[in-house]
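Each structure below appears as structure tokens.
Read the figures in this text as sums done on the coordinates, not as results from a lab. Since the model is a prediction, treat every value here as computed from it, not as a measurement. Cβ atoms are built from the backbone, for glycine too; each structure is taken alone.
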Structure P
Amino acid sequence: MDYTARILSQNLANGSTDSRPVRAAEHSMFTKLTRGAQILVDADRPDRQISRHEYISLVKRIAVGLQRFGVGDQEGVGLLSENDIYYYVLGDGAVAAGAVFSGIPTFVKQAELATAIEAAGLKWLFVAPEFLHLALATVQGLGLLPTMVLVFDPPGLAPYTGPQASLSKMIDDDGVDEASFRNANEGKDPATREAFRFFTSGSTGSVKAAVISHRASSVRADMVAAFPSSDRPFLLVIGMFHVSGALIHTRACSGDLPVHVTTASDAAAVVDRIQALGVGATMITPRLMDTIAVMLDSENDLRRSLSSLQLVSFVGAPCRQETVDMFRKLLPDRAMMTTGYGATELPGLSSCTIDENWVTGCVGRPPPSTDLKLVDPETLQEVQPGATGEVCARSPGCFSGYYNNAAATEA
């Protein structure tokens, strides 16, 4: 099954399989659909929400709009934007149109953005308004046409009125109707057809774009769909350009884990969102966890700020034992704390639940779908237990290779 068929075939949040098109009067991108529960909520502007039904409708309409705009089959479509609930609604719409989607880190400067455009073979670049000047200067420096730059102005934010093409203009054009939607990936080989290109430096240093096929994307969707559901929201803090951000979005779209998306990055703002929204779970970096732990440990009256949490995961790097021990003391008794290890090329290499016996460096166990071996990097032979080796992993969710970079793929 291709990724588009996979994400659009899931049941709606309310258990219904109703996928009827929205009536013409409801087609405006800025009309809030009310059928079904909300699966994505803007934690910074809670009035901005997306239901499962609205998600399906917009993915289809974005796909139709992109195709009519001229986006070709398997062409690269990038997005440079801070976290937003519509981030991967655009991404999934681009993939449904037959394109390949890439989220771009927001900390890029002009030279880095130019590298990203070339590394992922981007033909089209959506940017939030605050990145428009940077994007236009970058494509000019590359000798590319400014018409490849489109403004990302999703619902609930001020629509762009300048000369560039934009998402809102594209979707609100006459004739862009979800009834016209046809899945561009249907009947194609999901093992070879590309869905995403995620940026990574990996072990070979330079910036590359890891190709994720439709089959691998569907496997990843199945993996996160198996996570426990919850009636309390998940707070997405990790950058959505990161593979973890993509996976959390996919989990939300399965319909039984409401995800609140924030642009907050400092400890005080994140804790404020957790308390105000009654957040049940979140995923944070060790650096942010350390900052939160120090802040709350010094303010006894603020410790109750985390009382709603049931699960906290930290990812991206090892964490100091002192930080983990301090943070665990701040959590409610019933709350769980986990850590996981993975890569853009293959997320979910291993995970473990942290308890009183956990020590820094413990990586847990791989999931059933992943085979791991430790090998000698020189001989590629499996090493004996206790010996130092290089981790080799195999999974149906693994990437296909690095885009247009055979040397890095073989390395």
Structure Q
Amino acid sequence: MNNSYWLNTAPPFTAPTVELPAHTEMVILGAGIMGCALAYWLARAGKTPLVLERNAHPAGGATGRNGGLHVAGPGGAPYHRWADRAAARAIMQLTLRNRELLEEILEREAIQANYKRVGFMHLAQAHEAAELKALAQALNEDGFAAHWLERAEAEKKLGTSLGERYLGAVLKPDDGQFHSARYAFGVAEAARNLGARLAFSTPAQAVEPGPGGRSWLIHTPRGQCVAEQVIIALNAWAGELFPELTQTIAPTRGHIILTAPVNFTLTPWEANDDWDYGRQLETGQILLGGRRNTQPDLDLGCAPAPGENAPPLEPSVVEALAQIAPQLFPALKDVPIVQAWSGAMAFTSDWQPLAGQWPGRAGLWVLAGFSGHGMPFSLVLPQAIAAQLTGTAGEAIPSAFAPERFLKA
């Protein structure tokens, strides 16, 4: 069974039937965390957005199948390798603002998402040590917390012994972790309480210019709806409705395994040139993800079958994750693997998302392509898009995220 821990352990989500209006101001396509958060911010601004989601609950795609981590910083190239350091700094600051918003919203809306600041460790093999030390130095130069730890210090912070190939780590002390589905369910419920309309089991089947060319006509199995503004928050599924996006956003398979509980505490980490990552759950189980580098083309283009929420599991990747676990942490030797699941990420060629208005298409917006790094933007970018939609002041969206990089008028 390809079921994620997050969705298996989230509380039931009640989804009352929502009548489709013939006309509405704003429609959000997708109820992953981006769509739910955008609905939340719009509803807080007094709007009544309509969210269309093909599943019977939020977080059916990548949101409910990820690692449950909030790791600050830009995706793609490491911070110190960005040619435009000012751009990297701005993105880093945006993710730190996202963390502030996350902590604020979890408290304000009483969302029980098991959130904690626990830190995050970048484990170093010999060939990675110089690069990771340079990463820590660059972060420090720009005023961000990061520390190089020699092996003994790293093991003390980590909570267990490292495999022999690892000689230290960079610690970012303020990164966090949470229960992905509880987080998304809570934001969705808060949005609904504020007046957003969430229509589940209602997939958008087609979107085309509406009457007069100044609106958009959305087709669903339950009827049609005309909207003045449409926001695409479908991530890996965006190309199904908008074929132009298939040249820009590639569905990409990821795998995660889950061990039986262990009797030690483990700080979240990534390792092996950033191909592998993991964390510990409240149950004591260890979650490990990665090994995409063992697959042809890194599983780029490996999409879910129509109507499915994830690509099929690849047994060789599950086995590769099981094999790497004790190489990372010898204490995991002989600890059984009890669960595995896959998910569909959405990668762009530069690993940066698309966030903003579709050039030349008035009223059409894109919020997708997060390249496996969406959670650190999951509130701040929807808030920024909501500000643009409502004509209010908001965070500036980095030019590195501009849809114009790929989409032309």
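So if we calculate distance in nm of label points 7 Å out along Cα→Cβ at positions 118 and 182 for every structure here (P, Q), which label has the highest result?
Largest calculated value belongs to P.
Assuming 13.1 is mean count of other Cβ atoms within 10 Å over residues 158-165 as calculated from a single structure, say which of P, Q it is. Each step should come with its number before you reach the end.
Details: P: 13.1; Q: 16.2.
Corresponding structure: P.
Among the shown structures P, Q, from which was the value 0.25 of FRET efficiency 1/(1 + (r/R0)^6) of positions 54 and 150 (r between Cβ atoms, R0 = 41 Å, to 0.05) calculated?
Going through each structure in turn, the value belongs to Q.
Using mean count of other Cβ atoms within 10 Å over residues 86-93 as the calculated read-out, with 26.4 as its value, let me know the right label among P, Q. Can you show the working numbers first?
Values: P: 26.4; Q: 18.1.
For mean count of other Cβ atoms within 10 Å over residues 86-93, the value 26.4 is produced by structure P.
Hey, relative contact order in percent (Cα under 8 Å, 6 or more apart) derived from one of P, Q reads 23; which structure?
Of the options listed, only Q reproduces it.
Determine which structure produced the value 3.5 for distance in nm of label points 7 Å out along Cα→Cβ at positions 38 and 174, calculated from the coordinates; the candidates are P, Q.
Values: P: 3.5; Q: 2.9.
Corresponding structure: P.
One of P, Q was used to compute distance in nm of label points 7 Å out along Cα→Cβ at positions 110 and 190, and the answer was 4.4. Which one was it? Kindly include the intermediate steps, with their values, before the conclusion.
On the way: P: 4.4; Q: 1.3.
Of the options listed, only P reproduces it.
A value of 0.40 was computed for FRET efficiency 1/(1 + (r/R0)^6) of positions 70 and 286 (r between Cβ atoms, R0 = 41 Å, to 0.05); which of P, Q is the source structure?
That value comes from structure P.
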